[in-house]
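**Student:** Right after this note come the structures.
Please treat every number below as a calculation from the coordinates, not as lab data. Nothing here was measured: the structure is a model prediction, and the numbers come from that model. Cβ atoms are built from the backbone, for glycine too; each structure is taken alone.
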Structure 1
Amino acid sequence: MDVKQLSLKIVGFIWMLVGLGLSLAGINWMLQLGFGVNLIIFLTTALVIGLLKGKFVLQKVAKKYYKRSDDIQYNRNDIFTGWAKIMGIRGGVLIAVMMTIGMILRHSNIDRPILGIIYLAVGIALLYASKVFFKSQIANS
């Protein structure tokens, strides 16, 4: 596997792991509702929002990163840093902003089950879009 493909897979694993972590936190907070109709409504809402955000927003971002990887010059040292080149400074700033928003939300007075919808939706979106990084090539759509 070349450095570019390895770097793309690392980005994909990062998206997957963060998506999984956010999803688990969201589900955990929603479970405070107890089993019943409210839990089903919250889970369904998060699932629908997450799939829509994954398909129409984050998948486009992932494809942009994937295509960006074609323009990067890789060397042997990039086996450790190629993923950061793909994400770029803008991606790093976006990650920092999202982490800050998450911290602010966690320390706010918003009920945990409501936060659970947000966390699960973002987690599902990341999981959905991460598949882009595991393809050997992407379509031009």
Structure 2
Amino acid sequence: MKTVWSALLAKAERGVSDARLKLAEINRRRENALLQEEKVAALLLDYNQQLHAVQKRDHGATEVNNYRHFIVQLQELKTRAKVEQQRIDIEFQLARQILINAERERMKVDHLATRAEEKQQREARSLETRNIDAQAIQQHNFRARIS
């Protein structure tokens, strides 16, 4: 027999599962953003080194300006990547808190469902005991009339 508690427990378990999936997705995005930020930082370092190498040899003003312009663009991209990483970190913390709350709710419902099941079992044993006692009394009364 499906009780209201089993339905609530199934709902709470779905909530935990959904929260875990959401957290995993955000964590994947977080790792991707971190990789992107690292790649931009590596590119920035590489182009700074190339700019210094160009400045040490004979070079044209256009070539140096192109490097500087590209470096500025990389710095802007790095800033945006950093902001995105911070936004994802906040989103990750919120999703983590949602998972903790969902797990807490599932544990609460599980505990209440267990208590309800135990109560139902106690009531069933009590009813069975009363029925056995009633049968014993009836048999005793029946034997007493026959004797």
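**Student:** Going by distance in nm of label points 7 Å out along Cα→Cβ at positions 64 and 88, which of structures 1, 2 comes out largest?
**Tutor:** 2
**Student:** Supply the structure label, taken from 1, 2, corresponding to mean count of other Cβ atoms within 10 Å over residues 48-55 with the calculated value 17.4.
**Tutor:** Of the structures listed, the value fits 1.
**Student:** Further question on the same structure: Thinking of 1, 2, which structure, once helix-only ellipticity at 222 nm (-39500 (n - 2.57) for each DSSP H run of 4 or more, over all residues; to 500) is computed, gives back -25500?
**Tutor:** 1
**Student:** The value 0.95 for FRET efficiency 1/(1 + (r/R0)^6) of positions 40 and 96 (r between Cβ atoms, R0 = 41 Å, to 0.05) was derived from one model only; which of 1, 2 is it?
**Tutor:** 2
**Student:** When Rg and Dmax of the Cα atoms in Å, for residues 8-71 alone is computed for each of 1, 2, which one produces 23.1, 75?
**Tutor:** The read-out comes from structure 2.
**Student:** Just checking, which of 1, 2 has the largest value of Rg/Rh (Cα atoms, Kirkwood Rh)?
**Tutor:** Result for Rg/Rh (Cα atoms, Kirkwood Rh) over 1, 2: largest is 2.
**Student:** Okay, next question. Given a computed value of 45 for relative contact order in percent (Cα under 8 Å, 6 or more apart), which structure among 1, 2 does it belong to?
**Tutor:** 2
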